[in-house]
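Listed next: structures, encoded as structure tokens.
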Structure P
Amino acid sequence: MSKQEFHIFNNRSYIDLYPVQFGKEICQPLHSFGPTKKQHYLFHYIVSGSGDFYLTEKQKSFHLTAGQGFLIAPDSICSYEADLADPWTYIWIEFDGLKAEHFLHQAGLSKTQPIFTSSQPPAESDVYKEINHIQQLHNAKSAQLIGHLYLFIAALMEESATKQISKHNDAKDLYIREAINFVERNLSKPISIDDIAKQCNLNRHYFSRLFKEQMGISPQQFLIQYRMSQACELLKDTDKQLKEIAELVGYSNQFNFSSAFKNHYQLSPNQWRKKMKVLDKK
């Protein structure tokens with residue numbers, strides 16, 4: 001029987017990048033999983049041994065060994081199986097966030113290019129070291145785990161054999177920073193995508209295309225996710241009433257806010273708040 005351990009990250013108030021769960025598994029020969037489909041990004045790093053990864057939709061298979069890894073992107077159907085003679089041990093992390101797709105693109109990883117090959121052996125790989133830190137520090141403060149997640153992503157971009165050469169564009173970066181700053185400064189107001197585009201002195205269509213290109217999500221998706229993340233912080237860290245929280249994050253009334261929150265998290269604001277209080281006591 002395979003030996004597995006995993007841990008869940010309970011603080012979802014972070015928005016750019018956050019872990020969902022992470023763990024390690026020492027597999028028995030031919031131990032398999034899937035076909036499976038995930039809502040978030042799931043990355044496995046192979047510490048030792050070997051196995052096969054199957055990209056079901058593309059009918060592709062990859063035989064992978066220590067120092068390699070594989071990415072399961074959201075809505076991608078995949079399966080994987082340990083080798084008969086030399087079954088693998090892997091350490092894995094599931095994560096997401098507004099910038100997750102952008103960072104993975106820099107590492108040359110995507111739904112259609114899911115294989116990671118490191119330029120470093122496992123003993124010297126910062127990718128492995130940082131996932132391992134997260135695994136070992138599962139009871140640490142949220143900020144510490146988030147910090148190691150960013151270091152993992154940085155190592156992934158640095159070590160990947162398929163990494164992209166960053167083409168820095170100051171003008172595009174300036175527009176995105178201005179857009180995000182405008183949202184932060186005016187969160188309590190009923191701002192629209194037209195308002196944000198106007199602040200950047202851009203046509204709405206061009207602004208939306210530029211934002212999606214740089215951030216991996218549409219401005220509307222970003223605005224909703226940002227409002228929800230700020231609402232989570234207020235629900236978790238204050239005793240403010242829902243009506244006040246709704247106004248602080250830009251909703252005209254409590255009903256619209258509660259409906260949007262439940263649609264995003266599948267829990268009402270009050271249910272989410274109660275759940276966080278229970279988790280904090282553990």
Structure Q
Amino acid sequence: MNAPLPNNLAKMQAAPLLRVDNVTKWYGQILGCRDVSFEMRPGEVLGIVGESGSGKTTLLNCISGRLAPTSGSVEFGTARFGLTDVYALNEPDRRRMQREEWGFVHQNPRDGLRMRASGGANVAEPLMNLGGRHYGKMRQATVEWLERVELDTRRIDDKPRRFSGGMQQRIQVARNLIHGPRLVFMDEPTGGLDVSVQARLLDLLRELVRDLELAVIVVTHDMAVARLMADRLMVMKGGEVVETGLTDQVLDDPQHPYSQLLVSSVLQI
């Protein structure tokens with residue numbers, strides 16, 4: 001009997017879950033991102049870093065189906081069709097894929113929550129969108145996820161506005177993971193929070209990503225977030241990738257001058 005592969009080697013040999021090929025986005029004469037290519041495999045965490053205006057959020061929106069690229073392709077290994085160009089899917093199939101197989105954690109939890117619904121309803125909504133109709137089972141799953149993100153389950157019926165910003169972000173995390181996505185996008189998930197709140201949320205995210213073996217793309221300007229969460233990093237400047245590699249390699253021995261500036265915190269980002 002063959003011994004199992006080490007986890008990182010197994011990831012490298014797995015079939016691609018996501019393939020991005022020469023993605024370019026122009027806003028008229030303004031460049032958003034240009035010629036970005038990479039592959040991701042199940043369970044891998046990719047960090048995209050750079051200063052404001054570097055193109056990292058534009059790239060994230062193109063990859064996540066929110067913003068059609070000007071050129072290039074984004075292929076995802078869908079459960080129904082296999083590795084498929086996201087933008088070649090018709091609108092209903094693309095929305096179904098996003099709803100069933102993806103999650104998206106916004107920097108501002110208000111962008112990812114329905115503020116007039118209860119925290120529990122926000123968490124349970126993805127299950128309803130997937131056809132869940134058994135109230136008791138959905139509520140039990142919601143309670144379990146509130147516990148998992150370390151929220152008081154007695155507050156399940158409170159509206160999000162009654163929670164702190166860090167707690168709202170935890171609700172958003174539970175909402176995006178309860179349905180078992182295969183790929184999760186995170187846009188500055190700890191941004192705008194107090195340092196102590198950031199640290200605990202980051203520990204929680206890292207634990208969930210590891211335990212659930214999620215594939216994650218995380219956009220951040222925070223090198224601490226990148227180091228703690230990402231297996232690989234892409235450094236962006238002016239819409240282009242200037243360096244890529246294993247996280248420790250890029251952060252401990254950056255090769256590109258811009259990466260060196262980022263790591264040394266010379267740039268205000």
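Just so it is clear, none of the values below were taken in a lab; they were calculated from the coordinates. Since we're looking at a predicted model, the values are computed, not measured. Cβ atoms are built from the backbone, for glycine too; each structure is taken alone.
In table form, for the structure just shown:
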| item | result |
| --- | --- |
| Highest-scoring label, criterion being distance in nm of label points 7 Å out along Cα→Cβ at positions 54 and 94, among P, Q | Q |
| Which of P, Q yields 140 [volume of the Cα convex hull per residue in Å³, calculated] | P |
| Test item: semi-axes √(5λ) of the Cα gyration tensor in Å, for residues 126-229 alone calculated as 24, 17, 11, pick one of P, Q | Q |
| Which of P, Q yields 0.90 [FRET efficiency 1/(1 + (r/R0)^6) of positions 110 and 198 (r between Cβ atoms, R0 = 25 Å, to 0.05), calculated] | Q |
| Read-out helix-only ellipticity at 222 nm (-39500 (n - 2.57) for each DSSP H run of 4 or more, over all residues; to 500), computed value -13500, structure in P, Q | P |
| Highest-scoring label, criterion being relative contact order in percent (Cα under 8 Å, 6 or more apart), among P, Q | Q |
| Ranking P, Q by Rg/Rh (Cα atoms, Kirkwood Rh), for residues 206-245 alone, the structure that comes out highest | P |
| Which of P, Q leads on distance in nm of label points 7 Å out along Cα→Cβ at positions 30 and 118, largest value | Q |
